[in-house]
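Following are the structures in question.
Where a number appears in this text, it was derived from the coordinates with a stated rule and is not lab data. Computed from a prediction, not measured in an experiment: that's the story for all the values here. Cβ atoms are built from the backbone, for glycine too; each structure is taken alone.
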Structure 1
Amino acid sequence: MGKRRRAAERKSVGGRNMKVRPGVLGGAAAAVVCGVGAAAFAFSGGSGSDGGGSSVDEKQVATGPPTAAEVRTTARAFLAAWAEGDAARAAALTDDRAAAAKALTSYRKDGHLTKPRLTPGKRSGADVPFKAAATVSYEGKNKPLSYASELTVVRRKSDGKVLVGWRPSVLHPELKRGDRLVTGEAGDPPIKAVDRGGAELTREKYPSLGTVLDGLREKYGKKAGGKAGVELRVVRAGSDAAKKDASEKDTSGSASTKKKNDADSVPDKTLLTLAPGTPGTLKTTFSGSLQSAAEKATAKRKRASVVVVKPSTGEILAAANSTPGGFNTAFQGSIAPGSTMKVISSSLLLEKKLAGVDKKHPCPKYETYGGWKFQNDDKFEIKGGTFRASFARSCNTAFISQAKKLQDDSLTKQAQEVFGLGRDDWSIGVPTFDGAVPVQSDAQMAASLIGQGAVRMNPLNMASVAATVKSGKFKQPYLVSPDLDDRKLATASRTMSGSTASALRELMHYTAVAGTAVEPMSGLGSDMGAKTGSAEVDGQKKPNGWFTAYRGDLASAAVVQEGGHGGDSAGPVVRAMLLAGG
């Protein structure tokens, strides 16, 4: 390689994907301290780059991953330009100049973040972690902000240039596409959420409620009577604050007002409070004791989520995830429910007289429908058995054998009309996914009967299913009383017959005392019932474990992703809830 080529490499810059690291504390001086390992370098001027990286030999484009020297040079140049407030130069050192320039400008203009100090850590391949410390300044109020992030350096295929792979989270780990950092008077006043007994609910005491409390503030901050403070917050793409801002800027009046899908909704998040507001008190249906039990039960397992509801009213008593602060799978998850779906499928077969609790019912090792060959766990069969036995053993073929007698939309209608699922009309007080049972045909329709195929649920949905069986009627779960905002709760268009509800309770009770749910339900009395489930997922070594049950006026459901059999993984989580509720 010649001198000209080596010189070009020393000047080249580049980028790719990035990863997020936890925040750390730091100072707020206006400087960049760049280094890899123990070395540190201070920058006082520009990088000397024209933003396009090095000039490239028109006949020979560099290929392959960036070298260690290229990664260091690129990271230093980008961080230096950012720290110096030169958004255009920093953006030119990325693979998405327009998006980076907009975000870097907003960082200073909307976020009011000044005097950034950026300190790289030890490089790992093309990834360069760094610590960021800046001062948030707004109307005479100043506070330091510190956090950690990471950038990744890549080589652009088209011309071989080495650039920072642009992602919004390079600026701050909480940022996703379309999000912004905004400092100013909070759009929503703070709230003091309390449980049904009046005790305050905080994310410090109940870590799983972090996103729930953010969502409650977003929806009820103004209604609860509080006064907004001054904050630095992440304004999410599509949030009410973002829509309001877009509407104010759009003089044509064409700002989109389309409702955001609740399953994907993430509330705005406060990162720093410059001036505290006055919180308004918001009463929820949560039970502090049950929430504590839910936090403990999910913390013992990886990727566990649980919900508890009160069948007689629909009130949500607890909800927790084993990854506090992460995605709220308990309310917003969209996962195949496995054999817990057989509760709904059984109600359909019972109503259509295709099954009876103590009527003979086939449970062969295999059943073929729509070109697919279905089998039971461990290929078991029940010879001369009843539907009661098939339900308690969770026999797949007992349900697949009835698929030919059903219409393509039979299960969809049953889920929507009797159990209130899959209509996207629940309004519990925070964003939810309300289940999905799409119309399917042939093998996919048959798979839906056993909770596979395109059927999707979460613990809130399946806790509601158990609650509907217990009470005999669907009552939409809710977290905040509709009396507060006069919202209308969802209702079912029809109620299952008393005989069907009684048969379902008998099936679930038998499963709890003589079937797959015996161990988790042992010693819980006579007024109870349960259903286990496991759902195969492509790429997973173990299926997702499910469990839904009721006891007295409590209904609960849990999922443990990659947990294996539901009775072994999710069952103990639900058991803990039913015991904690008395």
Structure 2
Amino acid sequence: MTSLHTRLTNVTDRIIERSKATRHAYLTRIEDAQGQFPARSVLSCANLAHGTAGFEGQDKIAIRAMQHPNIGIVSAYNEMLSAHAPYRNFADVIKQAAREAGGVAQFAGGVPAMCDGITQGNAGMELSLFSRETIAMSTAIALTHNMFDAALCLGICDKIVPGLLIGALQFGHLPTIFVPAGPMTSGLSNDEKAKIRQQFAIGAIGREELLNSEARAYHSHGTCTFYGTANSNQLLMEIMGLHLPGAAFVHPYTPLRDALTAEAARRVLQLTAKGSQYTPIGRVINEKAIVNGIVALLSTGGSTNHTLHLVAIARAAGIIIDWNDFDDLSRVVPLLAKIYPNGKADVNDYHAAGGMAFLTRTLLEAGFLHDDVTTVSGNNLSYYYTREPKLVNSKLLWIDGSRESHNKDVLRSATEPFQMDGGLRLVQGSLGRGIIKISAVALRHRSITAPAIVFDSQEGVQAAFDRGDLDRDCVVVVRFQGARANGMPELHQLTPLLGVLQDKGFSVALITDGRMSGASGKVPAVIHLSPEALLNGPISKVRSGDIITLDAEAGKLDVDAAEWASRMSEKPIIHSYQDKLGFGRELFGIFRAAALPAEQGASVF
């Protein structure tokens, strides 16, 4: 048996120690919540009548008989998200599989699911982060009827999976499996897409050409194929044991996808309190599972959003992690995948190269994953999650996954990584603490000393770019973009602009208290800078012309400015959050006012 890497054990041990009181309180709470089987047996006749009034036929009889476990389905289906559109018929597949396995399934509730790809640069983006909290509360409402002995959560994209998981963890006594729908087939290459966006940014092509490009990239049902937050979510759900093995990246509308969906229903019925394999979600998500999630994220160059989401997820289970844990692990966990924006490949290439089974195997063999964890499939990773699902004569089987990468330009073993350390860094200094994703940043661009150019909005950056004011070495500072200010929107509009400047030969970087997400690319970007500007963080004191030094390798971020210690913080002059009303933003004022710092997940819970 491979011994664990010392850094892995040290980080895990300190998380366990740090979380003793909160984790104990959480486990006590979920143990107290586990009552009789079936759960609905505690309901009065009137309660039960209400709970079954929407049912018909045999399902209604089965619910009333008090003999069959009932699965609550919580779904993020809608037609606005290509990734979630396939969920339209999943409930029917699940219900039929549940009946055949001696159970019942009931659509418990839907949760909202917004698309950052649609709202980028628009007012709706300021609701994006806090949609996670809305989804968590919606999940809790769906499961609060006490009708269910298990749950299936149907969600994929950015804030949706974290929200579903945070909500499900409040019902930690319920066995829960996450059911993905899979990625869309590959369209326009990510590399070509990025080039066309940069051409549009400099006016070399028009809107029609840009739209044609984007429509070729995002062309059908399924998850967007670049390695952003949505696909990082899928990796995490699998490595943390909440997916069936190999479920993450199977295309929608295929026989294998339908078989995996049906099997999720059958499997979760086996995990209820009625059987001998009772596996509540609150026991699956423990300290070791969270560390495994961090490792997998780092080893693949995953989304920076999870320096927020994983923190919030862990807290929902009574586990306290911070950015030091990410940073310490990142310095020893090797980078094993090159998926856009870290490379030219997409998640379909990653899956074909060996995917999750190969990644899990090589990380285990190198001592970077805890094997002794509880999952929805069984009590270790090495047996269950190094296998791949296959249909053999219409029967779903799991076979041993690949022991070698089928494409070493996309996926490598821990013995021959792309680089010896992971994809994220904690940077800190006189400007506070922030996160930088370096897996896509060339070594020569990871260090910069240049004058600051300060903006209070991404619209201001666009205007300065159009005027040519940014055609020089500079550190673009975009502040008042934190959770308390305007909900911490992603600033993707800046990616093509800064990429153009870098391609011109200028040394450029971005520093912001906002987000850039999984699409952070070749330009060094320090994000989630904390404390944020609206809370008088040091970023609020920066003036254009101050000299900023960023050294991502050393983890340093400092400013050289006259009279820095006595300088007063500035307040937003334009586009302040108080002036931005409409598009539902006023409904989220209470969320902004209550948001915790970024390092605590920017959560309101």
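Kindly point out which one of 1, 2 the value -11000 was derived from, the read-out being helix-only ellipticity at 222 nm (-39500 (n - 2.57) for each DSSP H run of 4 or more, over all residues; to 500).
It traces back to 2.
Which structure, out of 1, 2, was percent of Cα pairs over 22 Å apart, for residues 171-330 alone calculated from, if the result is 54?
Derived from 2, not from the others.
To which of 1, 2 does the computed value 1.44 (Cα Rg over 2.2 N^0.38 Å, for residues 227-426 alone) belong?
Source structure: 1.
Between 1, 2, which one scores greatest on relative contact order in percent (Cα under 8 Å, 6 or more apart)?
Going through 1, 2 one by one, relative contact order in percent (Cα under 8 Å, 6 or more apart) peaks for structure 2.
Of the structures 1, 2, report the one carrying the highest value of FRET efficiency 1/(1 + (r/R0)^6) of positions 83 and 395 (r between Cβ atoms, R0 = 35 Å, to 0.05).
2
One of 1, 2 was used to calculate mean projected area of the Cα convex hull in nm², giving 31.2; which?
Attributed to the structure labelled 1.
Name the one structure among 1, 2 that mean count of other Cβ atoms within 10 Å over residues 163-170 of 24.4 was derived from.
Among 1, 2, the structure yielding 24.4 for mean count of other Cβ atoms within 10 Å over residues 163-170 is 1.
For which of the structures 1, 2 does the calculation of mean count of other Cβ atoms within 10 Å over residues 131-138 return 23.4?
This value belongs to structure 2.
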